[in-house]
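In what follows, structures are represented as structure tokens.
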Structure P
């Protein structure tokens with residue numbers, strides 16, 4: 001596997017070490033995350049809820065609060081209209097709970113993925129109008145619903161859009177738009193998830209009844225859930241919200257989250273980003289992927305633990321079904337992708353009438369990760385194509401799609417993820433245009449991504465306590481704050497290598513000051529190239545077990561590093 005050392009800036013690193021009293025390897029980690037000034041570094045090391053920006057800095061916030069205030073005063077019926085993914089479901093739950101606390105007449109609407117599709121539709125708007133709704137507040141959707149919002153106005157409904165997706169050049173005629181991605185929005189942090197935008201609205205709404213902690217203490221678990229699930233960068237406000245949100249799981253009053261932890265095998269007292277991303281979010285998403293996202297929403301709002309357990313079990317079964325379907329679709333898509341000349345085309349774009357619409361987003365993500373290039377997967381049903389798009393750093397998928405805007409029935413998204421619907425007969429023309437657009441991006445090519453090594457570090461250079469402390473400081477790890485990878489040179493293999501569970505490599509290595517156990521997952525094939533006494537270089541990452549970091553001289557289950565790569569086999 002290719003790897004390279006991260007770029008260094010000795011002047012910045014030395015100033016961090018001196019001004020912040022931190023180890024050099026930590027200074028390098030800060031620099032590697034795009035942090036170059038002392039205040040930003042200090043804020044990263046010690047994130048505080050008090051450092052969150054004033055919500056009224058976001059364009060539309062003041063008008064949005066005033067409009068909701070009028071709805072509360074006159075007893076209008078409010079509908080929170082959400083999306084069917086975990087971000088949208090969390091955002092819907094957060095706003096409903098907040099409005100209930102404020103005494104609103106509020107209901108929710110989350111569309112059926114397979115029957116209705118994404119976002120506002122005229123049919124759903126008409127239904128809400130017939131039910132007596134006066135004000136629709138969208139969450140995690142709505143910014144591209146120009147025609148639908150015009151239709152809502154024709155029925156006499158008010159509409160507030162809260163969203164985080166990329167707006168088109170022409171904005172919808174909503175009463176209020178709250179979206180930090182608006183070109184003229186001066187809000188300092190642009191990369192909030194949908195639930196993050198709703199959190200800012202809830203912060204602002206707290207002033208209506210002088211409840212400063214209306215959602216900061218009670219509902220940060222929902223904010224962390226949606227933020228992690230939507231794979232937004234874990235920096236700035238997102239880092240603060242997730243850091244404190246994860247802590248709040250231990251004392252959550254939400255029986256739905258407790259039931260989800262039970263069925264997922266997660267201890268809420270030690271929950272982390274991986275638990276949310278790989279256990280909680282897939283189960284909540286599974287309801288929507290298989291059809292009905294209301295299950296996930298009902299779980300988050302449940303007040304009865306017995307009911308919550310039943311819903312969590314249903315979502316667990318949905319997730320098992322989703323996994324089976326996903327394996328089948330991914331297998332077929334991977335086979336087709338292997339026949340694509342990736343070096344020439346620079347993108348994977350595949351379509352089929354056999355692929356379940358509910359899993360194409362995951363399949364697109366997996367292919368994009370596997371080949372390090374954009375991937376578009378289209379499911380064709382009854383003459384319509386439903387697509388999910390995923391991209392990589394350096395390729396704005398929305399810009400790529402814009403060249404086919406006239407072909408779409410609908411589309412929207414942001415730099416790394418998007419979706420669209422298109423008539424089947426237009427798909428071939430779209431593929432042609434997208435490939436032309438990609439070919440003009442000289443930097444775009446499919447290749448296997450190399451590893452970026454944070455710094456050289458012998459495991460013996462720092463004590464277990466110091467290392468654990470700093471890894472906990474840097475957590476939560478996620479997008480744009482990855483689990484660090486280090487290089488350690490001249491490690492001596494003091495025991496013969498072993499194979500663990502048929503495929504994993506186990507090495508006992510001695511560095512300058514101590515002995516470390518290294519586990520190379522899936523690296524058993526290297527055993528034949530290694531023998532006791534070899535001097536090798538290793539690339540490793542910390543080993544986490546229930547919140548603990550393994551890096552020590554005591555060989556034990558909690559005292560390992562993850563072996564990422566072995567160099568120097570020809571020494």
Structure Q
């Protein structure tokens with residue numbers, strides 16, 4: 001079918017659907033839902049058989065849905081209506097939730113139902129559920145809906161009816177925390193339901209802040225509502241029956257008036273506010289963990305949004321050094337369940353006094369992590385890409401000896417979408433080794449996502465493993481164990497060390513890095529400010545004014 005994806009942004013769900021539909025052989029183009037006139041023009045130019053809307057913040061114009069069938073991917077089960085579906089489900093502690101694919105009609109979320117799926121609702125943040133269970137359910141439901149359409153079966157139900165009914169948009173008054181009465185689980189649910197956007201509005205001293213990235217703080221007690229301490233990047237606050245960690249705060253920049261989400265400790269320092277006392281960090285979010293499991297070293301770094309700041313790079317380097325000193329012979333780099341790594345921490349850069357200098361410091365720090373992995377010749381290193389990865393995060397994975405990737409992961413192995421960044425992480429050495437010079441150039445010229453299977457087929461990664469994040473981690477560790485137990489393992493390590501020595505003699509890693517950084521300095525300090533504009537727009541969630549041509553195929557020939 002000829003399909004137009006109409007979406008507010010090309011977010012993780014939109015990308016996953018785009019990849020799934022393309023793999024099924026459909027002809028696709030994307031239009032951002034900027035205004036009614038742009039939508040009508042896109043319809044006239046592309047002449048689609050069908051419009052699919054995975055992520056909207058406005059209603060589709062009546063003349064559009066009357067002219068062409070429009071399927072809405074609604075993040076709620078049968079009968080659910082309203083724009084805060086998943087927020088209400090998480091805050092109310094629902095045990096099951098779902099996705100409904102329905103046809104647009106005059107009444108919001110009320111049209112014929114073409115497919116639906118249900119799933120168990122984990123105790124997790126809205127973003128986590130959205131990227132995992134809800135995305136998988138949406139891909140399956142959209143696939144079923146298209147099959148029904150192509151067979152001429154018609155919708156499952158004539159209208160979106162069920163027990164759920166319509167729910168109002170969730171406001172800050174609905175999210176407000178009563179620190180004297182709400183127990184820890186209630187507070188946790190409220191913050192998790194607001195994860196990503198908009199956060200839960202609260203106060204720290206005299207400053208308004210929005211709370212994000214919460215986790216239980218076991219064994220910590222204090223007076224309800226008090227900020228009890230900090231550890232790493234996080235703050236701990238008492239509830240009436242315990243305490244929880246707050247990993248990130250959204251704050252308002254006093255000079256620009258813009259909102260920006262930062263690690264909680266960084267946010268307070270940016271505002272010039274005092275920190276509570278230092279405490280132990282058990283259970284805090286974004287914590288790096290190295291453990292030995294079944295004789296394999298396992299390194300987890302579940303950073304929010306996969307962002308790798310300078311301080312996180314330093315901590316990751318220390319963990320790699322710990323792994324290098326350990327008795328294990330193989331190391332698995334697991335990243336986090338939602339994101340493996342996305343490269344530079346653009347929010348911390350945007351909040352700095354000199355974004356250009358902060359950008360250079362950040363890329364230098366990531367390069368140090370990559371160098372440490374490349375030079376870890378005494379261990380077999382496996383990057384197990386459990387969650388989505390983009391930009392420098394993809395190329396950091398290539399610093400490993402093998403790369404495994406979980407089925408369903410979305411990869412963006414390029415830098416160009418962030419203001420035509422050149423990139424570093426030794427990609428000019430790592431990528432041609434896998435794809436050849438022509439393949440490397442072709443990949444770096446693209447701006448589109450890849451799925452796991454395509455990455456393996458191209459030779460970018462080595463193998464796809466199925467399963468949820470827990471099952472994937474178990475399989476990746478088992479793969480590493482099998483490597484260690486293999487009869488040729490010692491020879492494999494010797495060959496790795498010899499190859500690294502030959503490559504270093506031919507052209508040192510430092511030469512690749514310096515050439516890459518020379519180009520990056522032009523991005524950071526040169527006359528072309530595209531990177532700084534793109535970073536600002538990304539961090540401040542500036543609304544799109546047009547759809548990029550690499551997505552809008554219907555506009556490419558104009």
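Bear in mind that the values in this text are calculations on the coordinates, not laboratory data. Owing to the predicted nature of the structure, the values given are computational and were not obtained by experimental measurement. Cβ atoms are built from the backbone, for glycine too; each structure is taken alone.
Can you rank P, Q by mean count of other Cβ atoms within 10 Å over residues 66-73 and just name the one with the largest value?
Working: P: 16.6; Q: 20.2.
Largest one: structure Q.
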Legend entry - Among P, Q, which structure scores highest (criterion: distance in nm of label points 7 Å out along Cα→Cβ at positions 138 and 194): Q
Inset, instruction - Can you spot which of P, Q the value 0.20 was calculated from, given it is FRET efficiency 1/(1 + (r/R0)^6) of positions 154 and 226 (r between Cβ atoms, R0 = 25 Å, to 0.05)? - result: P
